[in-house]
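So, here's a batch of structures to check.
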Structure 1
Amino acid sequence: MKFATALAFCDPLHFVDMARTADESGWDWFAVSDHIVFPEKLATRYPYADDGKPFWSGSTPWPDPWVAIAAMAAATRRLRFFTNVYVLPTRHPLLVAKQVGTVAYMSGGRVALGVGVGWMKEEFDLLGQDFHKRGACMNESIEVMRALWKGGMVEYHGKQYSFDRVQISPVPAQPVPILVGGVSDAALRRAARLGDGWIAVLHSTDEIRQLIARIDGLRREYGTEASPFEMVVACNDAFDLDGYRRLRDVGATTLCTAPWVLYGADPDSVEEKNDAIKRFADDVIHKMGD
């Protein structure tokens with residue numbers, strides 16, 4: 001099993017220092033979240049809260065993921081990075097292919113693109129994108145980016161995006177893995193059919209077991225079961241070696257966590273967060289036997 005540190009709600013000025021610590025301690029991934037704006041008036045319900053309200057404010061930092069990842073990649077040697085998750089349909093795939101391909105190229109391939117369809121209609125409206133077509137846009141965007149990352153001239157003519165022959169350069173030496181987030185039936189099917197992996201939300205071990213079994217079944221249905229596939233999870237009832245081993249046994253390949261929360265560290269102290277990163281590596285990562 002691999003381990004990822006989730007950077008959501010952290011001070012971006014701590015990112016590089018924490019990345020160096022994780023790089024030296026044996027962590028596998030850093031995960032960077034994404035929102036472009038937070039509107040003062042929000043009518044869309046947040047789907048992961050019972051009251052439909054986000055648990056953060058407009059002043060909560062949401063740095064641009066690819067700027068942040070580029071900075072951390074430049075300061076590390078082995079640590080990898082993924083977005084958890086990038087709201088792909090708010091952007092044109094030509095732009096995303098360029099940004100992600102450049103970071104992948106310059107970091108030596110140490111990135112994966114975690115994508116989701118998004119939930120905040122206001123964000124789509126402000127960017128001139130159709131919220132109701134976001135699933136279709138996601139599907140075509142994945143096709144467009146994969147074609148562009150192969151190099152050479154590419155043309156594409158779909159229902160959402162259409163362009164004649166174009167080329168981007170540089171392109172990554174290997175394809176950028178695309179991990180699809182979400183737990184709806186459409187998201188699970190998209191992950192199984194188009195993704196190189198799946199990113200969960202926050203679940204119990206039993207829920208994760210059921211979701212992984214569902215994705216495995218869908219991959220057999222789509223004929224994609226032979227391809228390598230990441231199962232990235234966050235768990236609300238696994239907090240020790242035995243719990244993490246149970247997650248591994250049900251098929252999880254990466255656990256995403258915030259070690260400073262587990263150890264009660266001050267989230268505003270980069271020193272305490274670095275200590276938690278190192279402590280988790282000693283307590284868990286080096287003892288998993290993977």
Structure 2
Amino acid sequence: MTIIRAALVQASWTGDKESMILAHENYAREAAAQGAQVICFQELFYGPYFCQVQDTQYYEYAESIPGPTTERFQALAKELGMVMILPMYEQEQPGVLYNTAAVVDADGTYLGKYRKHHIPQVAGFLEKFYFRPGTGGFPVFDTAVGRIGVYICYDRHFPEGWRALGLNGAQIVFNPSATSRGLSQYLWSIEQPAAAVANEYFVGAINRVGIEPLGDDDFYGQSYFVDPEGSYVGDKGDPYQPELLIRDLNMDLLAEVRNRWAFYRDRRPDTYGDIVSP
């Protein structure tokens with residue numbers, strides 16, 4: 001049996017960027033002490049979720065990727081021997097900003113990044129003010145623990161990207177999020193398990209917790225792993241408190257499920273033209 005011990009972090013806002021980074025360094029060290037081989041942080045992990053307002057002061061949270069925070073965690077990944085997924089605010093150049101996740105291998109190598117494709121603009125999620133739609137497709141990264149994909153928050157409402165990640169060979173897809181109780185909680189327990197079943201891989205769903213200074217709706221946590229059969233791997237995270245979740249993923253289940261259900265063999269891409277019509 002091939003087991004990967006994987007970790008998720010659901011955190012609350014500490015008040016400033018440096019203390020958030022220090023908190024996540026501590027989460028990573030704790031996860032490594034418990035044998036975790038891969039860890040994913042929440043969307044925009046070192047900042048508040050500032051998209052509840054439209055204010056240019058929050059552009060200051062953006063940095064290059066790779067850049068100072070990526071390099072800091074590259075050193076930590078190498079020290080701990082842990083694969084890391086780091087969701088951050090990226091500045092490609094002044095005025096060109098993305099919601100991005102960097103992927104770092106267990107030896108500290110920067111493997112690349114995924115840029116969030118689908119950008120919402122609804123009450124409480126005013127993201128088009130801050131982010132351009134992602135470029136670079138749906139990459140899957142060869143890591144020390146297997147082939148990893150990333151799909152960020154609002155992306156999860158769009159099945160096309162989930163499928164693209166599967167076609168590109170993903171075994172685990174992480175979906176770091178910042179999603180609040182009033183709007184989307186009814187979807188939280190439906191979409192990721194359905195995506196895991198339809199695409200026959202593991203999904204790690206991460207959501208922050210708490211009420212932040214920029215909004216009056218709270219982030220409801222309840223992070224979880226789900227397997228290719230749509231079953232939760234252990235319990236969900238707490239709905240109110242920060243938590244480090246560590247779960248053992250049985251990677252042998254991937255072949256078992258794909259041998260049972262030949263979804264990829266039976267696809268009919270020649271009939272799907274309507275899906276990509278404007």
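Can you tell which of 1, 2 yields 22, 49, 24, 5 when P(r) over Cα pairs in 10 Å bins from 0, in percent, for residues 132-187 alone is derived from it?
It was calculated from structure 2.
Looking at structures 1, 2, which one was percent of Cα pairs over 25 Å apart calculated from, given that it came out as 41?
It was calculated from structure 2.
Ranked on distance in nm of label points 7 Å out along Cα→Cβ at positions 84 and 196, which label among 1, 2 comes first with the largest value?
Largest calculated value belongs to 2.
Out of 1, 2, choose the structure whose coordinates give mean count of other Cβ atoms within 10 Å over residues 20-27 equal to 17.6 when calculated.
2
Matching task: 2.6 is the computed value of distance in nm of label points 7 Å out along Cα→Cβ at positions 36 and 124. Pick the structure from 1, 2.
The structure behind it is 2.
Rank structures 1, 2 by distance in nm of label points 7 Å out along Cα→Cβ at positions 52 and 164 and report only the one at the top, that is, the highest.
Once distance in nm of label points 7 Å out along Cα→Cβ at positions 52 and 164 is worked out for each structure, 1 has the highest.
Using volume of the Cα convex hull per residue in Å³, for residues 28-91 alone, single out the structure from 1, 2 with the greatest value.
Once volume of the Cα convex hull per residue in Å³, for residues 28-91 alone is tallied for 1, 2, the winner is 1.
Can you spot which of 1, 2 the value -12000 was calculated from, given it is helix-only ellipticity at 222 nm (-39500 (n - 2.57) for each DSSP H run of 4 or more, over all residues; to 500)?
Traced to structure 1.
Every read-out reported here was derived from the displayed coordinates using simple, explicitly stated rules and does not represent laboratory data. Note that the coordinates shown come from a computational prediction; the quantities given were computed from them, not determined experimentally. Cβ atoms are built from the backbone, for glycine too; each structure is taken alone.
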